[in-house]
Structure 1
Amino acid sequence: MAQRLRTDWILFSTVIFMVLFGATMIYSASSVVADIRMGSSYYFAVRQLIWIAVAVPLMMYLKKVNYRRLQTPAVAFTAMGIVIILLVAVYFADPRQHRWIRFGPFGGLQPSEFAKPALALFLAYFIALRARAINSRYTLLPAIFALAIVTFAVVVADLGTAIVLVGTAGVVFFVAGLETRYIMLAGVAGVLLACVAIAAKPYRLVRVITYNQKVRDFVEKHDSTGWIHAQMRKSITARDTNYQQEQAKIAVGSGGPVGVGLMQGRQKLFYLPEAHTDTIYAVVGEEFGLFGSAGVLLGFIVILWRGIRATLYIPDEFGRYLALGITTMLIIQAFFNMSVVLGMVPTKGIPLPMISFGGSSLLVTLASLGILLNVSEHAG
């Protein structure tokens, strides 16, 4: 007799609540700006609802189909191959920003978003296949090669997503039993590559250096050749690099314990850039206060809890690393976004899963959560 599975209602209800709350906040954060710029206050909210109508059925489908059917080389390598093709195509489709493949008035897709679940799926398949030889060069070299290709293709235009990819891979390999020497070597390599990626883009360099006074003082003292300052001057944001983060802090601080009320926030009215996307957590803080901000944080903590539970209780290694990879991917991205808004790390645009406006982000997030729900239900 086939095993009867029970829905993980804690995880499922948390996801649905956060999606609906996100749609509400998108309308609140964008209505005035959308009315002035787009001619309709519902412009962004309606588009998000359309994506929800597509993403939720996909989540339910992936929740229902046994996750073990994904444990094939055809699925793992095809997913990676498609993502790499899309990442190459976006350089030609969007020669300026290298981020979007657009479809006219219907919006577009952001290929870097699809790299996250593709990498999580590939790592789960590959590490489960090579679990007993995780520290072998025949395991590490192919995995590093695949990670390097995807990360390099992403980092040119999207450092935040690249950090999520590398962080996810690092956690999965650590749990799989990667030796300390390899972890330390990977850590050093990751820091060096991050420095190169930051130095390659003037606006990234400006954000990092101007974020902390000690860093600014160090650069002033040791930039004898003037190269760093020359790079910084190439950025069009050099004079106002902290504006977004300062406005986000004002929004969060204005909310106090309980907030000013839904739709009543002021910072979103042309003060706070990207209020309905990257900095929507600041709007939550202003309109719902400390309790609302903590509620969103609690939602991600619940997802972390259920993801760890699935990782610990699922009987097979593929399911274990798949749940771990998806959970890590979502939590790193969420905590990164909230840390930027709260001024804990330098400014970097990255969406808050399920809350920020964005079709590609929502589609990828709910598809990933559908798989996580599937694993969680099989974990008992």
Structure 2
Amino acid sequence: MNFDLDLDELVMTTALTDINDAKILIVDDNQANVALLEALLDEDDYPNIYSTTDPFQVMPMFNEQQFDLILLDIRMPGMSGIEILHDLRLVVGDDYLPVIVLTAQTDEATRRQALEAGAKDFITKPFSDWEVLLRVRNTLQTRLYYTRQILRADLLENEIRERTREIRENQFEIVQRLGVAGELRDNETGAHVKRMSHICGFLATKRNLGFDYSEHLLYASTMHDVGKIGIPDSILLKSGSLNEHEWQVMQQHPKIGAKIIGNHNSKLISLAREVALFHHEKWDGTGYPHGISGDSIPISAQIAAVSDVFDALTSERPYKSAWPVEKAAQEIENCAGTHFEPKTVKIFIENLAEIRKIKESYLDQNDYLMI
């Protein structure tokens, strides 16, 4: 996509049509003035001319037609042009709406009042034909320039949003792939990564951490065990119990994972590193690798700990049978305040039915019997 070319073509199309197609409203309680202005503008090839002699009709007409230019008398019975300008400002807000004031009053106070209310130009009565046409054209050109800039800004914003989305999706894909690699290294399956990460995202949402955080945690948590890539096969794939030395080596995988992920300032990568490094910490301080406790453990890791242990308990592995969901949930609840952060456990138990559905969505072949 040639973005610059598309933008230039669109702006050129707008430039060729906008001024002549502008919707212009004439507001004057004197019908003779209205008729004169309509004739002038029609002769100068402005086909979309609207008019009214009733100031109370201006706002309903504007809300329906969204005019590009208003020629507005100041002194009118029942409602002045200044009052209409104030009402227009409430509707238009920060948008640029050209209003040319028609007035026989040339005093400084009236001009200042009109300008402060939002008028962009003046035409003094009685007016000359050439002056009306030039001021209208110049004002519409300013309006056109403004709309071009708004269009350009919108197109650039959309392009940036699309590029950002593509980068974000690429990051998510890479993170997921690396997370699956870590699990396969441990003779587990990619289904564990999906279950664990979706439970993390779900719990983050239930903890009211916001959509963006929950989405990032969903993807970041897939890398929680990527550090197992650095554990020797003799330890990682050992079928029996680990001896003390082997267990000390195994406990280094969170640090290895953090090193693999690195310290990039990307929100996703930072969160992935946080989860990898701290998801084996325990609420009472007896976890690893740092032995930190309580709120010193990042909330991402608190959530990941519950999600990871639950799925590990309910999944069959070569060294153990899968636990029933209810038994695993009871174990999680029993460990609230020791292994796990209590609030996360409470939310987990309250939403166990939804978490069961997540688990059922990403089953290992051997997991069917335990659901």
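Laboratory data are not the source of any read-out in this text; all were calculated from the coordinates shown. In this text, all values refer to a predicted model and were calculated from it rather than measured experimentally. Cβ atoms are built from the backbone, for glycine too; each structure is taken alone.
For the read-out distance in nm of label points 7 Å out along Cα→Cβ at positions 215 and 311, a value of 2.7 was computed from one structure; give its label from 1, 2. Walk me through the numbers on the way to the answer.
On the way: 1: 2.7; 2: 2.0.
Computed on structure 1.
Comparing relative contact order in percent (Cα under 8 Å, 6 or more apart) across 1, 2, which is largest?
On the way: 1: 27; 2: 11.
Structure 1 gives the largest value of relative contact order in percent (Cα under 8 Å, 6 or more apart) among 1, 2.
Starting from the value 0.95: which structure in 1, 2 was FRET efficiency 1/(1 + (r/R0)^6) of positions 23 and 119 (r between Cβ atoms, R0 = 30 Å, to 0.05) calculated from? Mind showing how you got there, number by number?
Numbers: 1: 0.60; 2: 0.95.
The read-out comes from structure 2.
Between 1, 2, which one scores greatest on mean count of other Cβ atoms within 10 Å over residues 87-94? Provide the component values of the computation, followed by the final result.
Details: 1: 15.9; 2: 12.2.
Greatest value across 1, 2: structure 1.
For the read-out helix-only ellipticity at 222 nm (-39500 (n - 2.57) for each DSSP H run of 4 or more, over all residues; to 500), a value of -19500 was computed from one structure; give its label from 1, 2.
Details: 1: -24000; 2: -19500.
Only structure 2 yields this read-out.
Figure out for me which of the structures 1, 2 the number 0.60 belongs to, where FRET efficiency 1/(1 + (r/R0)^6) of positions 95 and 335 (r between Cβ atoms, R0 = 35 Å, to 0.05) was derived from the coordinates.
Numbers: 1: 0.60; 2: 0.05.
Derived from 1, not from the others.
Which of the displayed structures (1, 2) returns the greatest value of Kirkwood radius over Cα pairs in Å on calculation?
Values: 1: 21.8; 2: 26.1.
Of structures 1, 2, the maximum of Kirkwood radius over Cα pairs in Å occurs in 2.
If Rg/Rh (Cα atoms, Kirkwood Rh), for residues 143-230 alone comes out at 1.25 when worked out from the coordinates, which of 1, 2 was used?
Working: 1: 1.05; 2: 1.25.
The correct label is 2.
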